[in-house]
Structure formats: structure tokens, C-alpha cells
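Following are the structures in question.
Here, each number is a calculation from the coordinates, and none is a lab measurement. Just so it is clear, the model here is predicted, and its values are computed rather than measured. Cβ atoms are built from the backbone, for glycine too; each structure is taken alone.
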Structure 1
Amino acid sequence: MRITSWGHAVFAVTTIALGVMGVVQGTYTSTWTGVPKAFPAHAVLAYLSALISLACGVGLLWRRTAFVASRVLLAYLLLWLLLFRVSHIFLAPTSVDTWWGLGDTAVMIAAAWVLYAWVAADSERPRLGLAVGDTGLRIARVFYGLALIPFGVAHFTNLNDTAPLVPGWLPWHTGFAYFTGAAFIATSVTVLTGTLARLATTLSVWQVGLFTLLVWGPVGARGATAPQLTEFVTSWVLTAAAWVVADSYRGTPWLAVGTFRLPALTAQPALRR
């Protein structure tokens, strides 16, 4: 097996679970949404997405298939971003769902790209150039940093929906909604500037993980509706993906300042591991 980190393992198993859910239910799981009902072969695409999730998740667990699996998953997510996320900006630019869905997919892309950059063989790195190594990780982190912005903004603009989700045993629900929204935006700034990025991304994993545990976990225990179950799955998927991105900072000092550089415009030499 070729497991680069705990986040890698959790992300792979989560991707497998998404695939199994999609195959069993015959519908789009939380990651694969945004497809218009009038889209040709609507049902077929749902099964295809589920099978890709399942196959890529299994592939990520094994040395011989990890590179191909991460490459296929990354390519499919990028295609999904263009076809079913970016297009919604023009169709419904003011909708919260438009930007939230864009963020969901961007976080998944970030995780898939981190794994793709990690598992590429040394012999492949000169040919792959910008997509792997340190440059690939920087590109992945840009996706993650940008993805957090709509999450944070939604906590402010959609306060009537976010504040009631704060557990009842916590005081000052509106304050917590504002705080978590601000935390998403602050993490975005740290990732995009390279300031305290390891600390901030690790805290973001805890933040989304606690959402899953404290908000959607109790809802599921009481008998979740279909939309609530989707929110639980989405929250867990985001936790797993964020974990991979946080793991990409291993070796970076917790309090590092200004370590981020924009992706280079020329191919990088092969990295020694």
C-alpha cells in the first residue's frame, strides 16, 4: 500500500463510500451535484460519477494504482468544475448554492491535486512539470484557499440558516456563526499568503470536523431528512479533503510567515524524496 498520510487514507475511504452510495442509490451524491435535469444521459452520468469515485478511492490505497487514480479523479473534478460549477455563476450568480457548490468542488480538487503531486514517480516528474512537486502543491493550496472564501461569506449573508445550526447548549448563536465565517476567511488569507498556513489549515480541519460531529451528527441521530443527510455527507467529505491539504504542510514550521510563492511558469526539476 502507498498511504502518504492519515488524511490520504481517510480521503480514499471517503471517496469509496461516496461511490458505494451513488451506486446503491442511483443518484448524485453530495460531491457530484449541479447537473441540470435536462442534461443528456442524466442518470448515466450519476452512475459514472459513482463508479469513478469508487474506483479512484480504491486505487488511491495501492502503490501501483495511486498515481493513475489521483490523476483520473483530479481530471474528472476539474471537468466537473468547468461544466457544472463555473457555468452556474452565469446562470445564478447571486445564489448561495452556486458559490457553495463551487467551494465544495474546489476543496476536492485541492485534495486530489495534493495526492497527485505526492504519488507521482520520480521518473514521471520531469514530464509532468508544473502539475507535481512543490508547484503542484502550491496550485492545490490556491484552490483550497479560494474555496474557503464562499464558505466564510455564506456565514454572513445566510445568517438565518447558519445561526440556528449552532448547538443549543452553546450561547450566542449569532456570534458563533460570525466567528466561524470569519475563521474560514482568515484561513483563506493565511493559505494564499503562506502565513501561519500549517496552523490555519489544521484548525480548519478541526472546524469542519466539529461541524460534522456537533451539528450534523445529532441531526442524523434524531432521524435526518434527505437534505440533512446530504449536508452530513458533504461536511464529512470536506473534512477528509481538508485533512489532505493540511497534511501537505508537514515539515513546514507551525508559525512560518510568508512562505507561499505563486506557481512557477516553467517546469520544475524532479524532486528527490
Structure 2
Amino acid sequence: MLLAIDIGNTNIVIGVFDSGKIVESWRLATRPDRTADEVGILLTHLFAHRQVPIPQVQGIVIASVVPALTGTMTDMAGRYFHRTPLVIESGQDETGMPVLYEHPSEIGADRIVNAVAAYDLYRSETARPIIVVDFGTATTFDAVSARGEYLGGIICPGVQISADALFERAARLPRVDVRKPASLIGRTTVEAMQSGLFFGYVAMIEGIVVRMRRRLTDDAADGRVVCVATGGLAHVISPETDVIDVVDVDLTLHGLRRVWDRANVRAAVQPGV
């Protein structure tokens, strides 16, 4: 078994792989002040509840965009699983994907891991370019060439950040839940805000993906570019637009497994590693 941990700004997503398939997964709130023992006790209880034997975990791979928790998770892995994890913190060589970013260390580990998974899973036999949209704390758009190179991307505020900004900066506007409203044209302030947030967000996704597709089309053998969505709002947004081809909420976990596999293959062929 392989334990994959994605440490994001809002949530920590944990997956257990057995023979390449996810058999269990959990989502925890990200709290940078958690200790290694707190996380370890929580995980051991989750494993026990699902009857997953901890000794069968033979490897651990971690992607982190929260430096304060990276060391905590590494410490937890040693104490409670007796394993030294493979930690991906940025655009490192461990991913096996060429990175054409000017400063690879600036790229969030989750973005590269998502790109690896999306390219491996969805490029098709004609090796199409890939656009990955991740609906997280920030909404990110990442581009992968038909040759499997990470080209770069776009970072926008997440929809919840926009909702919070409206509430905090406008004295008479209430805090609202982000969801699809009953009508495009709101008849109350709450409905109007929900419509602006939801449909404005959909329009932003469509506009950026369309522009990225134009940029990447010439790189596709058959002229097609695949758009893969992941993250908490992927299933909510995708039915409202035709620019998203695939929704894969476990994309980051699948990418972590692939990075782990590649790292072990390289270690196996390098003497002394």
C-alpha cells in the first residue's frame, strides 16, 4: 500500500492506494498549528475505523504548499508509520516532468503533480496538450504540451475568496454561500450576489480556457486540447460549461502515486541509490 498526502491551503487530502487503486480517502481541514502527534493519532484512528492495516503501508508521498505542515507530516510519517516520505514541495526533478517555468521552485507542488496525472491519464494516443483547472483556495490553470512539458499557468482568486472580499469590503452586503442560484437575475441581494459569484466564476473559467486552447491548439496533432478539472467545485461548475472535458477529483492523489512510482523506478536503476 501507498499513503498519499496532499497538503493544501484549505484542506489536507489523504489517499491510500492498493495495487494502484485508491481504496480509502479522507479530507481534513488544514491547520498549520497541528502537531505530528495530533495528525498521527487522527490518521491511526481513521485507518482503524476503515480496517486498513498500517503495517501494509510500504511508502508515503507528500505534496505540500504549506511549509509549516511539511515538517510536521514528515515527522508524523516516521513516528506512526515508520517510513521516510518522498516530499514534493515545488517543481522538483522527482516528478519526471520537464518544467519550462523560469523559476521552477515557485510552482506549487500540487500544480506539477496535477499536470503529471492529467498528462498520463488523459492526453490520449495522439498526445494532446492538457489544460488543468484546479478549483482550490486559488483557482489555477496549468498548461502541459503534447510532449509532456509543463509550460506554465494562470492563478486567479478562488470563488470563496471573492465571496469573502464582497462581505468584508462592502458594509451592506451579507456573507453568502457560493452555489448556483435559482435564477440568473436575482430578485434579492443574496440571490444577486450568488448569481454574480457563480455565473461570473463560470464565465471566467470559460474565457480563460478558450484563450488557452487557442494558444495550445497548434501543438496538438489532431487540433484538440483536453481540459481536466479537479478540486472541490469541479463537479458544481462543469455542468454549467462545455469547456471542461473531464472531472477528476482525485487527480492530485493519482499524480502523487505516479511521482512515487517514477522515483522508485529511477532509484532501482541507479546503483547506490
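Sorting 1, 2 by Cα Rg over 2.2 N^0.38 Å from high to low puts 2 first, with the largest value. With FRET efficiency 1/(1 + (r/R0)^6) of positions 8 and 160 (r between Cβ atoms, R0 = 35 Å, to 0.05) derived from the coordinates and found to be 0.40, which of 1, 2 does the value describe? Comparing all candidates, it corresponds to 1. Which one of 1, 2 has relative contact order in percent (Cα under 8 Å, 6 or more apart), as calculated from the coordinates, equal to 22? Checking each candidate, the match is 1.
Out of 1, 2, choose the structure whose coordinates give helix-only ellipticity at 222 nm (-39500 (n - 2.57) for each DSSP H run of 4 or more, over all residues; to 500) equal to -21500 when calculated. Derived from the structure labelled 1.
One of 1, 2 was used to compute volume of the Cα convex hull per residue in Å³, for residues 64-143 alone, and the answer was 81. Which one was it? For volume of the Cα convex hull per residue in Å³, for residues 64-143 alone, the value 81 is produced by structure 1.
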